[in-house]
Structure I
Amino acid sequence: MKTYHFFPVFLVLIASYIGIHFYAARWLARGFALGQPAAYWLRVALLSAAFLSPFIMFLKRYRHGPLLEAIYAAGYAWMGLIMLAAFIFACSDLAAFVLRRAPWFQPRLLAQATLALLAVITAWGVYGGQKIPDIKEITIPIRDLPPSLEGFKIAQISDMHVDSNWKLRQFSGIVDRINPLAPDLVLFTGDLVDPGIACAENLGALTGKIKSRLGLFGVLGNHEYYYGLERSIDCYKTFGIKLLHNESLDLGGLRLTGLGDIHTEKLSEQAVTGTLKKNQDGKFTILLSHQPVYYEAIAAAGDYLVLSGHTHKGQIFPFHIFTKLFYKYFYGLYRLNNSVFYVTSGAGTWGPPLRWLAPAEIPVITLKNAK
């Protein structure tokens with residue numbers, strides 16, 4: 001039975017996160033020829049900062065407020081900054097190795113240029129994380145598509161991670177971009193909410209403004225479980241979003257099926273395909289699955305249009321590389337057998353309020369009959 005175990009990976013990530021703080025301290029001390037006392041206190045400061053993000057993740061579950069929201073934003077921004085710094089510093093070290101024999105090479109000048117580049121990329125990332133996502137229009141040919149679904153339009157919203165007032169403003173902009181397109185269906189593929197936001201306030205009013213001919217439907221992401229399963233289910237009811245939890249419903253000639261979060265619920269491949277077979281009735285089926293896994297098994301079980309998210313397309317380069325190691329179907333459109341799969345980069349951010357070389361998006365999918 002194929003299952004996923006992420007605890008060892010979690011430990012590796014924590015160790016790596018602490019390690020990049022030590023690396024950054026060493027790089028800065030070496031690059032700017034800091035004396036021993038200054039280098040020591042720099043290491044202490046960065047090691048202390050390494051525990052800031054885990055601490056605010058814990059605190060955010062229990063305490064909220066305007067001042068705390070600013071502190072949380074700063075802590076998460078630091079997480080993004082230090083990860084970018086480690087990558088840029090490593091590139092700088094590589095450049096120094098290549099150029100070390102050049103007579104004109106000046107290590108301090110390279111260090112200064114590296115920090116300038118880091119500042120530019122950080123600003124670029126902050127802009128990418130704060131801007132309202134662009135609409136990404138996608139036309140998907142489907143074999144034997146029912147004539148009634150020709151030109152059917154689906155808007156997908158995924159991975160918003162609404163946990164603050166600025167995320168609410170971002171979500172409001174998303175609603176304003178979706179409504180003029182008059183989608184037939186708006187589908188949420190998980191991670192809509194995170195600790196830090198009260199469901200009944202503001203977000204429900206915004207989802208109520210979404211214009212969708214057939215309504216709003218969704219599935220849970222892993223962060224809804226972190227938020228609290230029962231609490232999240234109540235939130236979705238408040239939002240007017242019909243949750244599909246390992247179940248299906250019919251919308252005329254269309255069947256809509258939703259899975260619980262596969263990793264959080266520890267669903268095996270057999271459990272997923274069993275749910276699919278139990279809910280098959282021959283209608284064209286759209287399957288919502290937050291995490292893009294078990295795609296081969298899903299394609300073998302029937303013909304589906306599958307919508308997923310979760311990966312954020314890495315969110316901050318070079319994490320594209322690591323995300324792709326864990327998720328074969330990482331981002332974009334895939335075809336397996338007679339099924340079509342779309343993995344979105346998501347509309348928001350988790351953790352660092354930055355995106356670099358992984359822009360957010362709002363997919364709007366139009367169905368047409370494949371000839």
Structure II
Amino acid sequence: MTEIVLVFLTALLIVVFAIPSIITVAKLKGLYDKPNERKIHANKIPRLGGLAVFIGYLLSLSVLGNLADVAGLQYLFAAFLLLFFSGLKDDIIVLSPMKKLGAQLVATGLVSVMTPVRLTNLHGVFGIAEIPLGIAIPLTMFTIIVITNSFNLIDGADGLAGALGLVMTISFGILFALQQEFAWSVMAFGLSGALLGFLFFNFNPAKIFMGDAGSLTTGFLLSLFAIHFIEINAPGMSPVNKFSSAPGIAIAILLVPLYDTLRVFILRTSKKKSPFEADRNHIHHWLMRIGMNHKEVSLTLTLINMAFIGVAYTLKDNPAYVVVSVIIGLALIVGQLPVYFYRHRLSDLEADDSALIELQENLRGNPENINQD
């Protein structure tokens with residue numbers, strides 16, 4: 001427990017002390033995230049926050065973390081470094097989507113082939129239990145890429161990705177500690193500390209953004225935590241405090257970015273657009289349309305994510321397919337609420353406009369009504 005606290009605090013302090021200098025350098029070099037029609041910030045903001053998160057996380061683990069029990073650690077960190085530098089290059093000079101995808105394929109290939117961090121059992125979800133190696137490897141690569149990019153895509157409002165990442169990493173850190181997976185708990189809490197330090201400068205009004213260097217690496221680590229958590233609780237495994245509903249809990253922890261990504265991809269393809277074509281259809285855009293500001297959006301989505309984690313944990317003794325079904329069902333309902341409220345608000349505005357027009361016509365037809373109470 002002492003090691004977890006020390007790694008958390010060290011990562012936090014390194015990030016807090018590093019970011020002011022990074023902001024200064026970013027401003028001097030003009031490394032800004034500039035506003036455009038797709039973005040919801042109005043000012044130029046430095047986008048190298050991921051560099052501070054990376055430095056704080058890596059230094060705290062290197063100096064204080066005992067990760068000897070993490071199998072294939074060298075390959076995990078090689079993949080982590082590859083994604084970081086591809087994201088950093090994209091933050092400085094735009095990297096083509098194909099090159100970014102190529103880096104992700106190499107990184108996920110390293111993990112799924114060279115380490116035991118791979119999905120080999122779905123716990124009966126979709127009627128699937130054990131998975132042969134020939135399917136487990138591409139499935140793991142696909143899962144890591146989806147989670148990594150979904151977290152990258154949710155980074156659209158001040159404090160949102162940082163707050164969600166903080167809740168997610170703390171959740172995995174606690175679960176790993178409960179199961180005496182202390183090395184993995186240290187890895188999760190180290191990232192929590194780095195993200196908390198970043199949030200001091202990213203919560204509205206943001207002084208710096210996470211950038212791809214931060215969002216891709218955070219999403220990548222979250223995917224590793226999710227896969228490892230599912231695997232150590234697979235049938236036949238006997239960890240301390242086993243969770244038979246591990247896939248459902250993992251989905252609940254990652255719910256907001258996963259749901260948002262799936263939703264926008266379906267909407268884009270239904271309109272015969274490329275699923276990778278950027279738009280303003282993300283869940284945070286809809287919340288802003290109904291009148292929320294950056295702080296309210298970030299707090300609302302973070303609290304919703306926490307509520308889903310609570311639901312999944314409450315149902316932890318049920319079969320995995322039951323928990324997954326409940327989480328997906330609730331997500332489909334809750335996810336439509338912003339759209340419903342926005343359309344309801346439009347209806348109210350249209351009704352008010354109609355009433356105003358009718359009043360103006362009545363006054364024009366009966367000018368004596370102007371002086372009436």
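Throughout, read-outs are computed from the coordinates displayed, never taken from laboratory work. Please read these numbers as outputs of a predicted model, since none were measured by experiment. Cβ atoms are built from the backbone, for glycine too; each structure is taken alone.
Data for the structure
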quantity	calculated
Entry that produces 18.9 once mean count of other Cβ atoms within 10 Å over residues 102-109 is calculated, selected from I, II	II
Which of I, II yields 4.3 [distance in nm of label points 7 Å out along Cα→Cβ at positions 302 and 318, calculated]	I
Structure from which 13.4 was derived, mean count of other Cβ atoms within 10 Å over residues 142-149, options I, II	I
Highest-scoring label, criterion being distance in nm of label points 7 Å out along Cα→Cβ at positions 150 and 174, among I, II	I
Origin of the value -24000, where helix-only ellipticity at 222 nm (-39500 (n - 2.57) for each DSSP H run of 4 or more, over all residues; to 500) was derived from one of I, II	II
